[in-house]
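Just so it is clear, none of the values below were taken in a lab; they were calculated from the coordinates. The shown structure was predicted, so the numbers you read here are calculated from the model rather than taken from an experiment. Cβ atoms are built from the backbone, for glycine too; each structure is taken alone.
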Structure I
Amino acid sequence: MAALLNFIYSSFNNHPYKKAFISNPPGPAIILFSNNTVFPKLSGIAVVKEKNMSNPNSNQENSSSLISTIVENIRSNSFVPSLNIEYDFTDLNDTNHSLYINGNQYNVTDGGKLIASTFSIEIGPEVPKAVTSTEAVKDPFHLWSSDLFDGHLVKKIDLDLVIVDTANHTISTLVEIKRSDKADFDKWKPYQADYNNYAMMLSLSDALGTKFITIHHNEMLNRVIDPTKLVNIYSYIANSSMNWESFRDLQNRLQLSAQKAVDLL
């Protein structure tokens, strides 16, 4: 995990009633789907993990315990279809994979068709390709689904971070973390090129009536950020008159220490 994610995760480890869910493929991860017809609204939400994952780390164990609360909140407060997907891609060069969707086993072709029909997304013109590994992406499900679904008509993103109120069993905050040292820190704001991703997250914020925050930092070297280091914060108020341009406007920015940013969550 990047420095700020590490800091947020550790900050909530001993919190009395809040915990941090961090999508961490091979799982569990929360993936948002949309299509060109309904965008920016969502057409589907998937909880994805490797089946029988061996030696899960502490974050994956913690996230697994929070999934039921997150999924229940999504199902209760939105009309977006959702699926629980487990994959068994142990050999990345073997095309005889299995998908386990809501507890039922499917071959990779039938499983892909079920996901497509449930989420109203398009399978690309090519047949599903064998799962391959890359330097940038290690998660086989992302590799497989990126090859299967039409890249022009289908949009999918990970939901990075969710703060869960374990006392009330509700979602407290949706969070996107951005890390970059290429731009002037004082001038950084959400990139226009990332509009599609943000639009889907803001749509989920509206559906759940839950605040959304993006936090930017420029710590590239250390694994844990200094609590006094300044970060940029852009907040979105669910179901408000705030649009994309007003969300990313510098007037909507706060610059706070990393510790105070955590306190906002």
Structure II
Amino acid sequence: MISMLLCSALLLSTAGFMFQKDKPSTVLSWSIGNELQQLMDTYQRPLSINRIFQYVYPHEYIDGKLASHIQAMNENDISVYAMDGGHHWGTTEDGFEEMTDFVDQVVEFNNAQDTDNVIKGIVFDVEPAQDERFENNEQAIMKEFVDKMIQAYDYASNKGLRVVVCVTYWYDENHSAELRRLIKDGTDEVAVMNYYRNKEIEHIENEVAMAKEYNKPIISIFEFDKADNEGIFDQNTYHDLGPEAAQTVFKKMDKHFRYEGLTPGWHQLR
């Protein structure tokens, strides 16, 4: 009898391991209409999507459409973060003012909503390498970028907003110290644009180590945009392979890193 009970317990334990729920994931979105709803209808359950990083300026919506969208997402257990940025946000004073204005718009929007239907956080997609000065002034531009992101983080945090900062996977190659400072002092969560197939683990090793050190969540974002052989090449995207292939890769990453704070994200998912 004892043997049978032990076997039953083992089977239950094994079944629980085999059918454990996938980690929650995040989708990046540029639309709040039918296109996004169709995307959620198709992928929310298979990809365990529970969050949207939404490119949106609240001041552009005065007709209640954004509020209705957030309410609909919340009813489906999906939280919404407001996302935007430009390289000049992190490299110029005018850009920094745009960044804080973006935060203020989100705060103003939230203050007019019920507490259950608010924008949960801010996502800064600021890429300093796009600055025309970057090639000849990498160290100075990266320092300026991180300085401004830390200031913006303090500004948004003081207004009760959670902050996520996007980074490209290669920042650690020549700017490890600044990347560390950014993760430590400039964000609640880091999202790595990990756009290089078959090197996802290699390209995020240092970022995961830093995130672990400072107890910060980290997202590995997968690309699904179509290769154009200019800005996006086949090696950068899962466009032809599909989200199931990317999800399989993430599970290998998750097994490798064994960090609960690591989750997947989906860019240009269609």
Origin of the derived value 1.5 (distance in nm of label points 7 Å out along Cα→Cβ at positions 38 and 102; candidates I, II)
I
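For the read-out log10 I(q)/I(0) by the Debye sum over Cα atoms at q = 0.13, 0.16, 0.17, 0.27 Å⁻¹, for residues 22-69 alone, a value of -0.36, -0.50, -0.55, -0.94 was computed from one structure; give its label from I, II.
I
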Calculated from one of I, II, distance in nm of label points 7 Å out along Cα→Cβ at positions 118 and 142 reads 3.6, and the structure in question is II
For mean count of other Cβ atoms within 10 Å over residues 62-69, which of I, II scores largest?
I
Matching -15000 (helix-only ellipticity at 222 nm (-39500 (n - 2.57) for each DSSP H run of 4 or more, over all residues; to 500), computed) against labels I, II points to structure II
Here relative contact order in percent (Cα under 8 Å, 6 or more apart) was calculated and came to 21; which of the structures I, II was it taken from?
I
Out of I, II, which structure matches 3.6 when distance in nm of label points 7 Å out along Cα→Cβ at positions 46 and 206 is calculated?
II
Read-out FRET efficiency 1/(1 + (r/R0)^6) of positions 166 and 182 (r between Cβ atoms, R0 = 41 Å, to 0.05), computed value 1.00, structure in I, II
II
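Hey, Cα extents along the principal axes in Å derived from one of I, II reads 74, 46, 38; which structure?
Derived from II, not from the others.
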Structure (I, II) behind the derived value 13.2 of mean count of other Cβ atoms within 10 Å over residues 230-237
II
